[in-house]
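What follows is a set of structures to go through.
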Structure I
Amino acid sequence: MSILTATNLGLSFGGTDIFQGISLRIGKTSKAGLIGANGIGKTSLLLMLAGVNQPSIGSVSISRGLRIDYLPQESSAAFVDRNHSVYEEMVTVFQDLLTQQAKLHELEQRMANGDHSESLLTCYGDLQHKFENCGGYDYDQRIRQTLQGLGLGKDAWDMPLSHLSGGQKTRALLARLLLEKPDLLMLDEPTNHLDIDALEWLENTLRAWEGAVLIVSHDRYFLDNTVDTILEMTRCKIDEYSGNYSAYLLQRQERWDYTERIYMEEKERLLKEIDFVQRNWVRASTHGRALGLLRRISRDLAVIDTYGVTALRDGKKWSERDLNADRPLDVIEAIRKINAITPPSSQPPRIKPRLLFDHSSGTVILQAKDVQIGYPGNPLFKIGELYLRRGECAALLGPNGSGKTTFIKTLLGQVKTLAGDIQLGASLKIGYFAQTQEGLNSQRTVMDELIERQPMLPEKARSYLAQYLFRGEEVFKPVNALSGGERARLALALLALDGANFLLLDEPTNHLDIPANEALQEVLDAYTGTILLVSHDRYLVNRLATQIWTIEDRELKIFHGNYREYVLKNVANDSISAKQMTILAPKRIEALNSKEARQRARQIAILEERIREEEISIQRLSLELQNASSRRAFDRVQKISWEVAQAQNRLEQLMQEWERLAV
């Protein structure tokens, strides 16, 4: 059953089409992630689906009686007509329960006054049963859990909504939507104002969500942990991929490779066929065969013109297509059209940065012992002992305001330590990427900013900037007119000129869309220097980091390994967070803190990771099987079918073991 169906949606401003031909379906239990390049129209599409705006063309159908809620990117305008406190606003979600509760109290008072009639007792019993089934005895607990989970602690509960910051309003609105439990919850960049603890809480909540979810997010790790379908939006369609973000990457590459292969094979076939036609056109004995072949070539070219070269392999007959090519092209026109067939452009334009360094550093990059980081009168955190070697990547994590950026400025010599010294290694050349791109001169153009950093001819500057998707007149755009993503791309372009062997990266993925994130990840993955990374992008951290540095309780703690290993270690050491402990019964807390429970939690976490890997493997093999079947490669079909059966058997065993431990 579908909750929502969108058909052939289009959006235009004046004579400009933003997007067109967008169709999608959201099922009753769908958990879908909507991705696409910045500016493609994802937010505009969500506004149409939510009924806030109307499409220029097309229609949206919502199943009768079902509810849809929408969280915008920025909620600073939320609650403008509300005089409640945060907690009072959450309580309004349960107005029906409050009415039932008041009625129960009224009936209880009547019974206390001596009315014990059968009708009253029956009415009270029915109402109490209904009240309990609707969550009447735990709604207060749900409110507290949700607010705490999203980082709105007790100190915020009594705050008037009008006094909240923009980020707090977004979290409060998200809390209310989660408490309302709509049939379809649409979230536009819900991770923007959440720290890692809140992100993990939201991930767990959405995984257990009984309704449907549609999420727009650049947070790849978040998508990995919450969705089972990826919808990739372009200006003319939405491509659907089964599985989470990691599964999407595998399937996308398979599709790109498949499309490229079809292009090469079909163009080669058409060139051979038109060559035959050209050589046999004037021969009486073969003219009829050449004419028939030219008619088929003409039809194939009509299909390519309308649907693209991959449509030649979709299995449809000519009679099933709404095309007209009864009269064949002349030979010269057919040759021209075949030569004009271009490679498929399914892969979006990517930035192509290369980070090279002028010379190698020493083995030791930095070391510190008994150091205090902060400002006079405002110490932030202390470092017991720290050691970073050449070629490593350390990811520095911690809540906002804990001192991450201050630590980077200390390494740059802009801030002094309060106690102790940090020793930097020999032959270091530091490259710094600031999250606010504060080093950019807002009065210059993009090209002037580049040439100021490294003098070069305008032609060379244009060529260099094109690698970062600044093309044509965009190179003359003032820095103060750039979007957040454009500023980040320019900062990366300037960073690549430095030849640094030690990179200090402060939130390098802020404002970047997923294609730009992927490109940045590739170049950092290939970089052989040393990196200190401050980032909320857990996908990037997990891919790059060899050490995890966390600021906890005003102290820097060090874990050797990647982010996923760090999370598993925390699960093993502490199977439940302090926040959750505050709402559990003492005996339950004691049981969860037992050695056996912690070991079981660790085994469950490891099993879940293996289950995720097997599911991704099955999705990849299924796509290979589909491609092999379409090519009639029966030997390959047999081999892949056996691999799928083996993988499914392993998955079944893992699921049985997970169920045994999770009970």
Structure II
Amino acid sequence: MRQCVDPTAGPPALPSDGLLYGLIQSGKTSIITVVSALAADNGFDCIIVLTSDINLLYDQTLERLKKALRGLRVLGKDDWIDTARFNRQLRSTPFAVACSKNGNKLQSLLDAFRTAQARRLSMLLIDDEADQASLNTRESRGTGDVSRINEVISDFRSYFAINTYLQVTATPQALFLQKPDHRYRPSFTVLSEPGEGYVGGEVFFSDDAVLLRDVNIEEVNQFQRTNQPSPIVEIPEGMKRAILAFLVGATSEMILSPRDEGFAFLCHVSMRRLAHDLIVQMIDRFKEQMITVLSDPSTPPYERLVDELRAAYDDLLLTAGRTGRMADFQDIVSRVKFYLPGASIKLINATSNEEIKLDSVYNIFIGGNKLGRGVTIRNLLVSYYGRNPNRPNADTVLQHARMYGYRRDTLGITRLFLPELLANRYRIIQQMESALRDLVSRHPEGKFEGIYISPPIQPTRPNVLDPTSIGLYVAGRSYNPRYPLRTDDANVITGYFDRELAQCSNETSFYEVTVDRLIELLDKVEIDPRFGYDVWQKKTIKAALESVRSLHSNRGYLVVRRGRSLNEQRRETQGILSGGEEALAPRDAVTLFMYRQNENTRGERAAWWPQLRFADGNYVLAFSFER
């Protein structure tokens, strides 16, 4: 509220445009309601909350606003159809309005204000999930055309002389990648921190994470081929393991802590409705088979099923056992047999009218985009994730992380089943999010170009960006190849560096060089193609260093060390240095660490392995990249 305009002081000299930057499912809607209440208390006449056009999410937001703002009248999206009644409401301020981000609805609301000649009202315009539908989806065309929703929101901001526009999202990639003077790039950012019990990306995707379970990539890819003559109907192995883990975990928790509300399983593998229908059929059939098998303990199928349930139980014990929160296995099997007939299997997509309600002990939700951004799934224990587009968007993928949230109490029986490829994408995005939030915390009003992104991930959908704003390097962060080339062909490269760096001593902390010299050295680096690359690309690194030279200075540092014995691949943001060696060179200029690795017993040749560290500062470098 301190960043907002003073609603009682007349039109401001400069626009007030800000961002509330939260985390996925961390309580942003609660903050919206508190900010709305504070706005009413501090003189704003009208608080407008723009939210999803999906009825499920709109109703969820409207309900929360009405429950929280009991001292205000909160109007829904049909409450301005009666013009006379709406005009009377404008005479009784403050009040709040919840409007879906639908072009027609937004326009009708603005027309209602115009008809009432309400320009004098002071307005706080809160744009929930502001990066989703509010931006100009024709930006990349470069023609000046403006998409409908973006145009109407801009008209709102222009119509009210006294207003603050507050964007809210957990995925601000598209906002921060707008040009520095763009009207939809926030001029200030406030970070919201999660409360106690929040579970986020660091729990699932850090190096010591224990909640991930691997699924064969081909298993999830097959759901994209639903137009084949005879689509698969037998449940695949990974999905079966996920469902069994859910049944065991949910049943154990129900035994230990009986409750009226059940537990949730989420299946999110495709945006295609045919795939959703197929998965519903699969799980329905699997449920029926399990019921049949559990009804006759004397058969071999029963023994096999119990063994599979035991495997799921033993796996959950690895984490739940630490807190002692696992019921007896035989009790669980008995309860599964009892509860399973009542299991609820719901299709949640544009063609269904199902709600996300926990009306059974076992609630299995299957769908696509409707299960993504904004929706809260209570008591979610197990997720089976397989969205695998060729060019994934970081903000879209992160919004799929419905497993985040206030789930600490059931963390021991929580699992995320997904292919390693997709887990790696989440790890990259988690690193990006951490770096971006750290940068914003240090420079809440700073001007920077973008965010750290690793190909083939894009920061956001390209149509809302200037075409040149695509990929990035982050100030103060280090990047290294996964593994240098160490075959016989590498001898020439190693010899080149041996000669070029012969005058550089192991005992000298660092050498001051030009950025041009760093570019020259890095151009000769060759990496092992077996391990591939994401952020370590010559073209991108050269462009980044050229920008450093142009925007800052041509000064850099070079650190040389020999006699090292790293023999395993590293993540590209993991680094190759030993403890404390980051301090060998100052952090006020870009630094290249060149470390010579010895030959090893596997027959791999000696090689120079680089690590590039960008200087500290208030910037993130954004560049186009290629796969």
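Bear in mind that the values in this text are calculations on the coordinates, not laboratory data. Every value quoted in this text rests on a predicted model; they were computed, and no experiment measured them. Cβ atoms are built from the backbone, for glycine too; each structure is taken alone.
Of the structures labelled I, II, which one yields -15000 when helix-only ellipticity at 222 nm (-39500 (n - 2.57) for each DSSP H run of 4 or more, over all residues; to 500) is computed from its coordinates?
Details: I: -15000; II: -10500.
The correct label is I.
Can you spot which of I, II the value 47 was calculated from, given it is percent of Cα pairs over 39 Å apart? Before the final figure, lay out each step's value.
On the way: I: 47; II: 41.
Corresponding structure: I.
Once mean count of other Cβ atoms within 10 Å over residues 51-58 is calculated for every structure in I, II, which label goes with the largest value?
Going through I, II one by one, mean count of other Cβ atoms within 10 Å over residues 51-58 is largest in II.
Tell me which structure, out of I, II, gives 23.9 once mean count of other Cβ atoms within 10 Å over residues 43-50 is calculated. Working shown, then result.
Numbers: I: 21.0; II: 23.9.
Source structure for this number: II.
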